[in-house]
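Chemist: Multiple structures follow.
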Structure P
Amino acid sequence: MNNWQLILVPFLLALIISLLLTPLTIWLFNRWGLVIDPKKQAHPAHTHKRPVPKGGGIPVVIAVTITTLVLLPVDNHLRAILLGLGICLLVGLADDIWSINPYWRLIANFVAAGIVVAAGIGIAYVSNPLGGIIDLSYPRFDLNFGGHNHQFWILADLFALMWIPFLMNAINWSSGVDGQISGVVATGAGVIGLLSLTYSADITQWPVAILAFALAGSFIGLAVFHFYPQKIMPGYSATSSAGFLLAVIAILATAKVGTALVVLGLPLIDALYSGIRRILSGKSPVWGDRGHLHHKLLDLGWGKRKIAIFYWMITALLGFIALRANPKIKLFAILSLSIIIAGFFLWVYFGQSLKQSGRDSG
């Protein structure tokens, strides 16, 4: 396959499947009454005003699964990825329908990550933005099991076990307004897919490109129904599946985790700040609240369309930097974004504190 085929075939196939299955999912969830009614199911992170179904993971996961099974040979890596993806979908749907405890979701995140790590998908090294690489392949040990020798790279496996659940939750936490996360995921997957094509002479990178563009196509299909006014919410089934796949393909794309950190910088930094903020306030980092960046933008009077397009544009800009810049520029970009977002949060916090002080004194 040439580069255009690696882009268009999985993208269009997944897009068509997603476009067909998403309205069917909406119809079924509405018919069965599986909707999130903000008047009956209050949640601090929800921003919608009328009943809307979740379950966006159904068209997304089915689209990616069918596309990969049609275009890729089934090996141990693909089996592990699809099994982990299946766990994400099932647990995600349980949360979409019954709102399960976040700690059970977190356990499922680690189980899905553990499956792909056990299959040999890990991060042998990461690029050092100051030059060279950071080797994660040592220490290692061998274990003979079932007549087969299995080699475990301790640091590499631990890194992957932390990286995958972190990205799964970061993507989920940035799914606050209509259309917001659909464009972010599609852009992030497209950038990682384009990056893998720089190694297109290496056929081992073809599965990465196919997975990436299948994910991008499936979320563009979802975005048609998710953009304001949304007819479906992605739900945890879609966001956790997206985070899982993005994390895995970033590992497989010649260990370009740094690129994923840049292109997905907005949701990742927001997730990091949110976790720290919750811990410092004595709360669990996994329990949702109304303190994310998109919530603050809503409080400032931004509309949902504007917030979604803002997220898409920043992600596209970061994606361009991730594709074109050297490691030092990427580091500068992610640090700059961190400082800007931190400054914004501080400005909002002190602005609210001053307003409250004015009310109290009045």
Structure Q
Amino acid sequence: MIRGKELALPVLQGGMGVGISLDRLAGAVAACGGMGTISTAFCGFQEPDFEQNPKAANLRALERQVKHAKELAKGAGLVAINAMVATSQYADSVRTALRAGVDAVVCGAGLPRDLPAIAAEVPESNAALAPIVSGGRAAALICKLWDKHYHRVPDFVVLEGPQAGGHLGFSREDALEAQAGRPKPLSGLLHEVLEALAPFKEQYQHDIPVFVAGGVKDGTEMHRYMDEGAAGAQFATRFIATEECDASDGYKQALMDARPEDITIVQSPVGMPGRALRSPLIRRVEAGTQPRPDRCVKCLVPCDFKTTPYCISKALIAARNGDWENGLFFCGANAGEVNRLSTVREQMDQIMKEWRAAQ
């Protein structure tokens, strides 16, 4: 149970932006009994007035996407949003999703210290609130802050290890070590987080489920982590190559064509390292030949338009649309193993089949 709502299957689909996990993917995962997640990052990029008024377009699209994903779910699973703290529309996105009836709010790319206060502005919502953490220290800090200021703790926690896709809550050195096949053990990080949460679980007299993410290959590994205390696992990259994924066919094909050596660590304008395919854009950035952005819509709080080597929102939209030359194609460390198109139902059934076989 997550804040009074039952999650039939212990599977979360990770949020992927821009435009990779929207209503179709999130709704399909939820319809199978898992938790589907809409990424709020520039989710209105397809709106007709996006170029002129991106902020209004994003919020309008987000409201529609949450409601549609809930319709697709048909009450079988849960629908969440992933809201990056580093984005300038973080708070507005959370409020919009809560008013639209989202079941959970998951926050990463920064410390969601004020998330309970934002949620309190929408009293009609009973959505679960969850941070993404990279270890026990972050989990303990968030619990202390929420306990002190809001008299509550997270409803669940997502632990993302250094083999995750997209932005990473680790140093560049840790990310490079993970890319070289020497990651910090996810089991050790899970133990840290469970230990950090234990006193707060006792204080509040309820569980704080932890879902592991980042390098979890299959249901067999999910079972192992659940034996170690996890409530389940979050998967993301494997859901890109599905018919229901909101990414373009070009993005899906780029992922299916990728080999392990095509995956690299990039430095994002967010200020964090990230894992992505080594597309021509990344090669130009590495060579110092990528033209600087010609405009800025101030989508990220920490991004400095004067020094950033490329516009991350423009690059992510290009990737979503299958533009291999100009796109930033985020992916997980095991992306090289994704080589065929499937469906969400097939992926969910495979994960659960492996999980049950490991019991």
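Since every read-out is calculated from the coordinates, none of them should be taken as a lab result. For clarity, every value in this text was computed on a predicted model and none was experimentally measured. Cβ atoms are built from the backbone, for glycine too; each structure is taken alone.
Chemist: Given a value of 13.8 for mean count of other Cβ atoms within 10 Å over residues 31-38, point me to the structure among P, Q it was derived from.
Modeler: Working through the options, I get structure P.
Chemist: Now for a separate question. Looking at structures P, Q, which one was mean count of other Cβ atoms within 10 Å over residues 79-86 calculated from, given that it came out as 19.6? Working shown, then result.
Modeler: Details: P: 19.6; Q: 27.0.
That value comes from structure P.
Chemist: Using relative contact order in percent (Cα under 8 Å, 6 or more apart), single out the structure from P, Q with the greatest value.
Modeler: P
Chemist: Name the one structure among P, Q that helix-only ellipticity at 222 nm (-39500 (n - 2.57) for each DSSP H run of 4 or more, over all residues; to 500) of -23500 was derived from.
Modeler: Source structure for this number: P.
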